[in-house]
Structure P
Amino acid sequence: MTVKGLGEGQRAALVISECQNGITNIGYSFSPLAEQVAARGIIAKIAELAASFRAASLPVVHCLITMPEDPSGWTINCVLAARLAKEGKLVTGTRFAAVHDDLPVQPCDIVSERHHGMSPFTGTMLDATLRRHRIDTVVLAGVSTNVALPGASTEAVGLGYSVVIAEDCTSGGTADTHQVQISMHLPLIATVSDSASIRAAIAAQTEAE
C-alpha cells in the first residue's frame, strides 16, 4: 500500500511524542489518557514500528516533556502547563519522566527533551537533528491527538516536512476526541495511515535501494 510522504526517495524519521511513564503508563499515572493508551495497546505497536525504522537505518526520536529540578524554570502559561506543575511528577531524571517501561530506548535512538511548550519542535534541537539526518517526512506516534500531535504536525509542515500519522500508534484523552482529530482535523495537514502500511512502505524503500 502506498503511503503519501513515504514514496521513493523520501527519507523518514519516527518521532514518538511523550510516551513517558508519568503520562502513558497506567502503572504510574491512572489518567483518562493512560487508560486510552492501555485500551488501544499503542505502546507495543510503537515498539514494533520503531524496530522497523531501526532495521532500515532510519532515525527513531523520543520526544519528552519534563520539568526542571528547579520549578522556577517551568513556565506556566496555559492550563495544561499548570496541571503538570501541580502534579509535579515529570521531573527530569525520574522514572515518571522516563520513556515508558515497555518502550526501551535503544543506543541508536535519539532523545529530545524539552522543559517548556506543548509540542516538540519549538525551542528544541529537533528540527536541526532531523535535517542532519536528511529527513523529508516525519512519522508521528504517541500522545496526544488532543494537543501535542496536532501541534507537532503543524510545526513540521511549517518547517517544510511532510507528515504521516501512525493512527493505531496514537491516543487521545478520550476515544471521541481522538476520533474527531483523526477524522476531521489532522487529515488537513498530515497523511493518516496505520503502522502496518508504514512498515510496508519503509520495507519497500529499503528493497528499492
Structure Q
Amino acid sequence: MKIVAVNGGPRKNCNTAQLLDSFLNGVREAAPDAEIEVIHLYDYLYTGCKSCFACQLTANRENLGCRVKDSITDLLKDTFHADGIVFASPIYYLNVTAQLRAFWERLLYPGHSPKKIPTAVIYTMNMNEAQEQKFAASPLQIIDMYLTDCFGMPPETIHSYNTFQFNDRPALNEDFRRPVEEKKKHREEQFPKDLQAAFISGKQMVLRIQNL
C-alpha cells in the first residue's frame, strides 16, 4: 500500500504540517507496512498548466501525467500509482496556496485516474467556520468536485479553523496586532481535537483502500 502526502504549505512543522503528520500516523497505525511518500511542494520549482494540450493528444492518452518537464514531472506521474493521496494546505485568499493550485492544474487536467484512489484534503485557516461557509465554501466545493472527477470518489476533508500561528505579534505590522486571546484559547482547546480528527481520517483512508 502506497500513500502519497502532499504538503502545499510553506512550513514543515506548523499547523498544516502537524495535521498532515497526524494523518500519516493514523495510516501507520492501521497499516504499519504502508509505503509513505511526503512531498513538500515549496521544495520544488515549477509552474501551473501551460495550456500546451500535449496531455490531451490521442497518442498520449494511455500515459497519464503532464508533459511539461520540470522538477515535479515525475512526482505527478508517480501520484497516479498511489493507493491513497492526502493533500494539505493553509487557506490563502479563500483558496489553497498557489503551489498546491499549480500542482493540481498539472495533476488533474491530463485525465482521469485509471483506478479509484481514495483522497483526503486537510485545510487550515484563520477564519472560523461561519466565515468559511460565507466566503470560502464555494471554492472548496469546486476542489471536491475536481478531485472526485479525477480519482473516482469524493475526498474526505478536515477543516482546522481559527488557527493561531504567531508567537511575536507585537513585532508584526498593525494588521496582525489584533487581540489574540480568543484565537489562542481556541487553538489550545480545539487543535488537539483537530489532530485527533486527522489521525482518525488517516486510519479511515486505509479502510477505504482495503474496501475497494
Structure R
Amino acid sequence: MYRVYIVEDDKGIADGISGCLSSWEMDTRIVSDFRHVLEEIKEFDPHLVIMDITLPYMGGYHWCQELRKTSSVPIIFISSATDNMNIVMAMNMGADDYIPKPFDRSVLIAKVQALLRRAYDFNLSSFTLEAFGVVLNTNDNTLTYNGTRIELARNEYKILYTLMQNKNKVVSRERLMEALWETDSFIDENTLTVNVGRLRKTLESVGLKDLIKTRFGIGYILEE
C-alpha cells in the first residue's frame, strides 16, 4: 500500500485529497504541525508528498528545498497560482509535478498513479496481487490460475487490477472508467461494458466463470 503525505492548510481540501486517495487503497496522512513538516515526513516515510505552495510559517518551496537535501521522494505541488513562473520555480525546487487548483479528482488520481508508477513500479523485481486463487503480476500484465498463465490486454489488466484491489467490494462504473482514463483519452460506459465482457471471456478461458459479477446500476464486484 502506497503512503501519501499531504501538506495543505485548507482542511476541506486536505480531507478531500485524503478521502480520494484512500478510496484507491492508499494510506494517507495530513500534516499536523506546519512547523515540523520534515520531522513528520521522516516519521511517516511516504512514497509521495502532495504539498501546497502557500503554507503557515514556511512555504512549500522552502520545505521542498529542504526535503531535497536528504530525500528523493516524489513531490506534487498543488496551488491556486497557475502562472508559468510558479510552475517553473516549483520544478526548479525539485518538484515532480504541479496541479493547479481547483482540480478534478480524476486528474489528481491519474497524476498520482502515474508518478507512483514511474517512481516505484519499474524498480520492483516482482509485485503481485492475489485473490481467489488468481495471481496478477503487475510487471508484465499476466494472470496465473491453476498453473495456467495468460497475458491480459491493457484494459483487461486495468479493470482486473482495480477489482482485485477491492475484492468482495462493489467498484463503481465511474471508478473503473477513471482507471481506464489514465491511458485512454476517453472511455464511455458502452466501451467499459465491452471491455468487462472481454475480460470475462478471458477469465472463462482459464476456468474462472462468473468471477466478476454485475451489480446493476452500481458497478462490478470480484467474488467467488
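Read-outs: derived from the displayed coordinates by stated rules, not from any lab. All values derive from a computational prediction rather than experimental measurement. Cβ atoms are built from the backbone, for glycine too; each structure is taken alone.
Observations
- Which of P, Q, R yields 5.0 [distance in nm of label points 7 Å out along Cα→Cβ at positions 88 and 128, calculated]: R
- Which of P, Q, R leads on distance in nm of label points 7 Å out along Cα→Cβ at positions 40 and 56, largest value: Q
- The maximum of distance in nm of label points 7 Å out along Cα→Cβ at positions 24 and 160 over structures P, Q, R, that is, the highest value, falls on P.
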